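**Q** Quick heads-up: structures coming right below.
Each value in this text was obtained by applying a stated rule to the coordinates, not by laboratory testing. Quick caveat: nothing in here was measured; it's all calculated off a predicted structure. Cβ atoms are built from the backbone, for glycine too; each structure is taken alone.
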Structure 1
């Protein structure tokens, strides 16, 4: 999944907070501490100082612990600097406040995925898919289900993808030897996973059949050509 960047206007958000601080500027309903920390946060972003921006957010959260937007802003900083464990924990806290927060759901899904905790990321991706009905998210789910050896669920997800007309026009980019990348239709990419499932289960003949069928759907699919070569090599080594 691509990195998530989410622009929040903290000054406007803070004007809506039920502030706990009683110290206010004269004639102003915004508590002084909130105004100060918001200024520090915005200035730190302007001057590319994430550590100061992060501390300002913690101070704002201390003043307003029930505002999920502040946790979302904090999660952005952790994501940008690949602190995925912290991003996941912050996203979970945001979801504890607002379970329908799709931004926090996406952060949690991506963070757990990047941490390698695939089984923890799947439920969040499933929530996103149900909310957005995005077939690309279902492809991500199918791949994660394969990686966590939930083969039956993965095959079901793939069947849904392949019945969706958008899967014929949406693309997935695969690496190539020349580093240019190869765009492959989503339905073809999904069918490839079926072959991978059979190979993982030890059904090499069925895996070969499915890989060849994938190449019929999209001739020149380099990744699948490589997988077939590895499968053939494994068969030769087994016969020696």
Structure 2
């Protein structure tokens, strides 16, 4: 059996390509391969990650045949495994970009929402299909990303949205022709990978943490992080590069 996830690293960017045809369904081997690759990327200091699908789908969610065979405890363990994977994506210290090459449905939508940025091919479609299956999915992350009104629209109807509507709703950051998607995702990844790693990590953490705080507390947290990062070598390098009119070379220190 071939590896269900193709893993590659080029420079400071890692790529994870789901390769579980025809729909790149989430299975235990897929989950395990993604977690292992993210752990390896973290250990190697990979600064940005592109997550995409091979073939005609990004990820069409869980394999319902597997779920149908599970008892209640095993089914709950499967849901916990899905969330552990999403948490690993969301908690990666660098940026994770979802390159949506096709349908992102149910658990596939949840994977995309756990990424920091999403770019879509025109062929991409997104849907939270929980109501069609008598289940609940994506209520936490979709609401935080797009607001309650959009989340209610998509999750109470279970309707499918195309790439252009997803862009209008704020679900994705860019839409490109299908053939241009790999290069577009790589462009976003390269841009983030060129920034100061400690700053990228701190901004990710602050965006999550400060959203839960009253404004005054959020501003105080942000100022504390500014003061911490102001002492780093990378900040000094940024200043030196600015005055020397050259590109900075960040080391994550």
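**Q** Please state which of the structures 1, 2 yields 16 when relative contact order in percent (Cα under 8 Å, 6 or more apart) is computed from it.
**A** 2
**Q** Among the shown structures 1, 2, from which was the value 3.1 of distance in nm of label points 7 Å out along Cα→Cβ at positions 140 and 228 calculated?
**A** Computed on structure 1.
**Q** If you don't mind, there's one more thing I want to ask. Quick check on the output: 19 is percent of Cα pairs over 34 Å apart, derived from one of 1, 2. Which one produced it?
**A** 2
**Q** Given that helix-only ellipticity at 222 nm (-39500 (n - 2.57) for each DSSP H run of 4 or more, over all residues; to 500), derived from a single structure, equals -15500, which label among 1, 2 identifies that structure?
**A** This figure was derived from 2.
**Q** Something else: Which of the displayed structures (1, 2) returns the greatest value of distance in nm of label points 7 Å out along Cα→Cβ at positions 52 and 180 on calculation?
**A** When distance in nm of label points 7 Å out along Cα→Cβ at positions 52 and 180 is calculated for 1, 2, structure 1 comes out on top.
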